[in-house]
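What follows draws every value from the coordinates through simple rules; no lab data is involved. Quick caveat: nothing in here was measured; it's all calculated off a predicted structure. Cβ atoms are built from the backbone, for glycine too; each structure is taken alone.
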Structure P
Amino acid sequence: MSEPSLSPGLYIVATPIGNLGDITMRAADVLARCDGIACEDTRVTQKLIRHLGVSKPLWRYDDHSAPNDRARLIASMQDRAVALVSDAGMPLVSDPGFRLVREAREAGVPVTVLPGANAPLTALALSGLPNDRFLFAGFLPPKEKARADVLEELGRVQSTLIFFETAPRLAKSLAAIAKVLPGREAAVARELTKMFEECRSGSPEDLLAHYEAHPPKGEIVLLVGPPPEQEHDADDADAMMRELLEIEKPSQAAAQVAKVTGLDRKALYARAMELKSQ
């Protein structure tokens with residue numbers, strides 16, 4: 001007895017980032033029961049569905065696809081179940097699909113997402129860098145000035161930064177991080193979930209020396225730790241407090257200085273009252 005067909009619509013399906021065993025049961029079920037699969041590279045997706053023992057029509061779809069191709073796909077979703085996959089990982093994460101999903105939703109097409117493997121989060125978990133706050137920023141620009149500008153802008157964010165990078169550009173990016181964000185811890189994760197998986201952490205300078213001596217291969221995730229916490233002394237606190245007391249009540253000024261410096265709020269409030277009386 002054949003499996004029941006899926007309801008018409010768009011199904012965003014996460015695929016393995018390396019090890020084919022990481023496909024979820026739900027993803028495998030949808031790929032087996034959908035009417036067709038929109039994919040970046042039919043050769044890559046063919047390998048996956050062959051592994052699953054599935055045969056489906058494959059339609060090439062990427063960011064270079066014409067608007068007419070997208071319109072035809074969306075029209076087909078009115079009475080067919082169409083799966084959207086990328087070559088690896090979650091579609092739309094630095095991969096094609098944004099316009100397709102947006103226009104499908106605007107056309108009233110039901111959209112379902114099936115979560116699964118994701119390279120940025122896998123690398124973050126493996127790296128040992130702070131993970132309470134993080135920012136994924138796709139690929140760094142290839143040109144030197146643009147790359148430095150992006151690093152300077154994002155370097156102010158109190159979070160671990162996550163980038164995709166190519167093997168030929170890794171050394172240039174590490175050199176830029178060493179120059180623009182000195183003192184940061186970094187990590188290079190590559191070939192995630194594959195046989196030669198590697199995650200190496202250290203200073204950007206040490207990582208640069210290693211990969212110049214051992215040119216990397218494969219898919220790479222580059223991570224940069226957050227800015228080091230600044231130590232503030234009593235003079236810093238006094239300077240901030242004096243400035244804030246011109247526009248804030250002592251309690252509010254103390255609260256704001258405590259948040260910035262990490263110093264004790266009650267002690268800061270007492271100091272604020274002392275400064276206010278002077």
Structure Q
Amino acid sequence: MHGPAPTSVATQQAEVLSHDALNAEYRHLVLRAGAPASGALPGQFFQLLCPAPPGEAPFLRRPMSLYGADPASGTVEFLYKVTGAGTRGLATLSAGDTLDIMGPLGRGFALYPAWRGVVAIGRGAGLATLAPIAKAARAAGIGVTAVLSARRPELVVSESLFREQGARVITVTDQEGTSGPAHVERLLRGLIAEGGVDAFLTCGSARLLRVQQRLGREFGIPGQVALEQQMACGLGMCFCCVRDFNEGGEIVHKRVCWDGPVFDMLEAVA
């Protein structure tokens with residue numbers, strides 16, 4: 001199981017259409033960008049040349065997973081948390097500014113016509129990475145149950161987006177004591193018992209990935225995971241994002257940016 005081959009890649013100056021805070025941690029950036037950026041697929045990512053914040057000078061582009069893309073309107077969207085020099089620079093952008101973007105990059109999620117329903121499970125930044133699945137799955141006639149995990153209820157993002165696309169949404173949080181692996185496993189076993197779970201799609205939590213791997217092996221359910229990894233070039237040339245994978249009991253090395261970032265769930269070493 002592997003996502004589509006990487007599509008055309010281009011570098012372009014994209015115009016900032018809007019840039020708003022969604023909550024205390026996450027910001028939503030919407031850009032006007034032509035092809036191929038606006039045709040990006042769920043799970044793909046971009047390398048952003050972030051502005052330099054006062055007193056700092058980010059040296060490398062910042063990899064950022066896709067939150068949304070619309071070829072009809074020529075837009076591409078990102079959801080991010082300010083964590084370092086790159087995202088601090090990104091946070092200075094206002095409507096009308098321009099941002100140098102390169103992409104779309106990598107292999108994204110694969111959705112198969114034979115599937116009736118999938119479970120999308122994300123936490124933290126993984127909630128942004130999984131968001132485009134909602135629209136793509138609906139277009140393919142595939143039902144989605146989204147299990148969204150966060151520290152506190154107000155930090156759950158992508159919930160309204162999934163609901164707008166007809167997905168069933170279950171939120172679990174640390175504050176409510178519902179986000180632990182044991183509780184999520186009980187939820188997933190219940191969904192499997194109901195029927196219609198043809199695949200797991202996940203990002204953002206190694207602990208929840210291990211739960212899905214265990215259930216996948218037990219029930220013969222395939223899955224895909226979008227891996228988060230530090231990257232430099234994003235094009236497979238620098239080899240700084242190499243990780244171990246288990247292919248039939250043999251450990252092999254793959255580049256997250258080029259061979260992924262979406263991989264077979266059972267091959268990922270969590």
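A few points about this structure:
- If Rg and Dmax of the Cα atoms in Å is computed and equals 25.0, 87, the structure in P, Q: P
- Among P, Q, structure where helix-only ellipticity at 222 nm (-39500 (n - 2.57) for each DSSP H run of 4 or more, over all residues; to 500) as derived comes to -6000: Q
- Given 0.55 for FRET efficiency 1/(1 + (r/R0)^6) of positions 75 and 219 (r between Cβ atoms, R0 = 35 Å, to 0.05), calculated: source structure among P, Q: P
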